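Following this line, the structures themselves.
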Structure P
Amino acid sequence: MLHHVRLIHATKSKKLLGKKIILAIPGSIAAVECVKLARELIRHGAEVHAVMSESAQKIIHPYAMEFATGNPVVTEITGFIEHVELAGEHENSADLILVCPATANTISKIACGIDDTPVTTVVTTAFAHIPIMIAPAMHSSMYRHPIVRENMEKLKKLGVEFIGPKFEEGKAKVASTGEIVYHVIKKLHRKDLKGRRVLVTAGATREYIDPIRFITNKSSGRMGVAMAEEAEFRGAEVTLIRTEGSVQSFVENQIEVETVEEMLRAIENELMGKKYDVVVLAAAVSDFRPRERAEKKIKSTQALTLELIPTPKIIQRVKEIQPDVLLVGFKAEYGVDEDELISRAREQIEKAKSDVVIANRGEVAFGGEENEVFWVTGDKAEKLPRMSKRELAERLWDRICTMLH
């Protein structure tokens, strides 16, 4: 690995550490995104090798991918049998083949077993024993072509996974770098939550004063989204109940809500409809709402007095519906010392029968990328050091998995 690549290797996470990924690049204009994609995979710990078709080399120079990956680029199959070296059945073979951005031509060739470019030859070599993911990019009418659609369905039945595309400006554009990396991590991550069902809430609720004004808080939803995505990486079937305005997520199954009442209804519907193994309540729900909600915008020229009433305590409903579920609550406080923070977390354990409460200070937790928390159970309180919310989600799920198993 070249020096400039080592500088970025695993700087974002170690999710792909020890994984060898073949980035197979066909001749789409979206190939210009592959430098950024390769670098991002490396930032999560991957070793990336680029394979380019002749058409791709007319769009992006192999030197660019050599720089991006820190590895020699395969531009033709020679006597070194590069396709077997990278994707054959041996101990140094790749962990994943990522075809990106995949044209209609390349998708159809793969579906028909045609291997007349370095890209299609590597895919054919890998087909029986290495996971293959395809990120399509083409004009939308090509994507809708019945034979192209038929070929994609054929590949899906054979175990190939598709990422995207996103539809904009009459085109089926390649998925974002973030979405592709998310799905690659999800594919290659250890699956210690496989067969488990997890419900996570994230974000700040809104309680409306009138149609355009509302009471809310500073929560970004990052912690809840990190918890949901980490669970999905680990193989869980995840439902994320996320508030409008919170950070976006790539979790497959999401329900968007605004108010405490909407969140409560969504949670009740889920818990009454399906058996869950874990419920993680990371959303920052409003404690109060206006008694009256104005139907029209209140004029700014008049003085306004609001009467606030308590909102329902969502956490107390969880064990009433599913007593055996593992309940993880989050408790945020402002301006309290550590003893008081732990004491209030234990109050939640008593009232809601939470199995664990993640106690944190709003001064640190709300809005930022990092968090510092206490892991609080009925008989123990352990402080975890300040770290990124992504890393914290990993640590918390390690502990939750131990409790489950």
Structure Q
Amino acid sequence: MTSARICTIGDEILIGQITDTNSRVIAKALQKAGVRVESMVSIGDTKEAIASAIDSGLKKNSVVIVTGGLGPTKDDVTKSVIYDLSQSRKYVTDSRQLDIIHKILSSRGLDVLEINLRQASVPENCDVIPNRLGTAPVMVVRFPEEKYGHKAVLYSLPGVPFEAEGALDDVISDIRSSFSLSDIRHRTVMTYGIAESALARRIAAWEDSLPSCVRLAYLPDPVKGVALRLSVYGPTGGNSGPEEMLDSLTASLKEILGDAVYADREQTLQEVIGDILRNSGKTVSTAESCTGGMIASLLTSVPGASEYYLGSVVSYSNSVKENVLGVPHDVIAGFGAVSPECVAAMAKGVRRLTGSDFSVATSGIAGPGGGSEEKPAGLVWVGVSSVNTVETMSFVFGNDRIRNIERFSASALDSLRKFITRQLK
């Protein structure tokens, strides 16, 4: 299988002045094309570091893609490194890039300076892919097989993100024409409510039986849950293709995990809930205390949420719980605001106020203070309601306030998802 290293160049990346977005975009494009990314490295603006990263990358991989260090100033040294690596003896001017430089500078009303024109000058032993969006071209060096013991190609792209992305189609096209690429397919199964370690134990036998061409990755997230990414690299070795294999593996995974699986593609809980409500013609509302409106924010982040989401009451104080949502004073006085009785009344109250078919309510202790032995920081009660049914459930997390609010909200959404699914059966 063809593999690649991605190198991003610039001291500004290493000191945290800017974020490297190029690697992510390039990696996605390579994976889609059937090239496996073996490593990503960020290196400083020195010839020694750049040359070492490229050379070591080409020893292990067929493709190395470099971004950055191609500007017109003295700290941009990538071209000099490429000159040495390609064993060039002179620089030559690429007429296509020279024309682009003139057009770009003229369109901006800028003077055409010698320092700009020099960017069209490239080492003689490289091919050029013109950069239509900027002044620095893409340089391609094709090394003889005896150099690294295998076919190896270096691509040097500009560091400006929109220029690097703009050149990717041409780079990928060149890679396709230079190498015989394998098929790579991915499938993401979204789960919620099972911790990563517990999830690994539950599916251990299933994971151990995976074909050699399949790899599994665990991707935990406090709001999305644990995503399980299945990747098929190259031929499956059987009668079924990669998509059929992924279908079968996904189906068996669902049998093991049941309703902990909420999607068999990259989706959020709020997107799945939106699909269910939209398809059923039902509506939902929210009543929030400890989550402070985050559930409403997540639900309304989905385009078209106005079709099914009616509104929210953020009842942070007990007086709002009582006077707006209609939670009986005796409930709060007798059981406290963080209780199953309170969230049940909150869920019924907001559903009554909005006229929604379903509702979800939260009340808890986000922390880090405010807890007790009976009700520790990190405790949340969730209530879900329909016309005839109210259910409550509790969850306990840690004492990190922001993380707790995220997990409270996600747990409420997952509880709502399961409740709606059962009610609609």
Structure R
Amino acid sequence: METSLFRTGQALCLLLAIFTSGVMGADEMSSALRVGAASVTITPEPGIFLGGYDYNRRATGTHDDLYAKAVVFENGETALALVVLDALSVQPFITQPIAKEASAKVNSALLPPSNVIVQATHTHAAPDLTGIYGPDPTHSGLDMGYVNRVISAASDAVKSAWENRGPSSLYWRQAECRGWVDNDSEPDILDPSVTVLEVRNEQGKTVATLTNFAAHPTVLDGDNTLISADWVWGFYTAMSRSLPGEHLFLQGAIGAWIQPKTPDHTFERCAKYGESLAAAVLGAQPRPLEGTRIAVRRQTVKLPLRNETFRQMTQLGLSPRDLSGETVETEVAWFRIGDAEFATHPGETAPEFAEATRKMMRTSGPKFILGLGLDHLGYIVPVRYFDRTSEIKFADYLISMSPGRDAGEVMLAALKQVVGED
């Protein structure tokens, strides 16, 4: 009995010595957050078809580089990778191979393909990754060589971010950015919120920032033939002047034609608007983000497809994706990093869908809405755009590029299930 008590006392003393010496126990070590970030250039050669605006718009040169940027979060129990592409669009034939290749290159059970989330910034001065902007309406503009390059570069960025990861702390900022973005369809409905997640290493140096804001990168118009991230380039440039690390722009809900004001279509204007958003980010007070938990939930959803134009894309062979059925399969995802919550929307969604999604979230921390997350199925707009087409400006165009009137409600129902009560 005395021997047992003595040994118990020895064990307690040893544990106390370990704890007080600053060495973490197994549980404490497993919950520590490690984060890494990286970027890989995906700038194509001139001659490639640019996406958006007109047919047969080929790149004649490069104004600024395009990137695949990645941030990896890992806590010893699981990991998450977020990839942002300077691209007009993403489709499952791009996002799914990126996730699989990234997971394989990392080669860790902590990062399965389901924990790799891919989003596009939606710049219209980047290559066509959908196929619908070719030499004319009946021929694809998709360059599969470039698609494969983007997939490889994005997965390489995740691998590098994984290798770069180290002990980190998270901070978040909340701000507004006003004055240069309008809702061209319904001016009274606008979301000017700016939500930011900042990663700092043990020395307090910024490793990465993730900035969520809703605005089309369309300062440059259809006359532009230079490759560019549009005003997102101006934002990256301004952020890099003030903070080290990788800076990622997370596109928000832009589906009711949330557009920048364009008194001109110049790169000077792109720089000015990017600097405005950066000023909003840097002017907001950073607050520590609680928690180190990482969780990811995804759900496949079939949206009713009521758009004959989408079916014609398949008939013409413009895209590898089959859009010929009564429904189209897509996906929504919810994930959290500490008390920060994120949800993806599979297209360009109206601001009210962003508000409805945020209301589903349960934590008191920042809430991010990733438009064009995992997929891009055109415009997902409220039913009133279909019922009051003549009253709402640009509604006729928006619904012509929408899966159908029920897409928004079906998407929200799926998000409600995937977000749940966490």
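A short reminder: the numbers here are calculations on the coordinates, not readings from a lab. Since the structure is predicted, the reported quantities are computational estimates derived from the model, not experimental observations. Cβ atoms are built from the backbone, for glycine too; each structure is taken alone.
Look at FRET efficiency 1/(1 + (r/R0)^6) of positions 64 and 224 (r between Cβ atoms, R0 = 35 Å, to 0.05) for each of P, Q, R: the largest one is in R. Here P(r) over Cα pairs in 10 Å bins from 0, in percent, for residues 296-391 alone was derived from just one of the structures P, Q, R, and that gives 16, 45, 30, 8, 0; the source is Q.
Which of P, Q, R yields 0.85 for FRET efficiency 1/(1 + (r/R0)^6) of positions 104 and 200 (r between Cβ atoms, R0 = 41 Å, to 0.05), as computed? It was calculated from structure R.
Here distance in nm of label points 7 Å out along Cα→Cβ at positions 40 and 96 was calculated and came to 2.1; which of the structures P, Q, R was it taken from? Corresponding structure: R. One of P, Q, R was used to calculate P(r) over Cα pairs in 20 Å bins from 0, in percent, giving 22, 37, 31, 10, 0; which? Value 22, 37, 31, 10, 0 for P(r) over Cα pairs in 20 Å bins from 0, in percent corresponds to Q out of P, Q, R.
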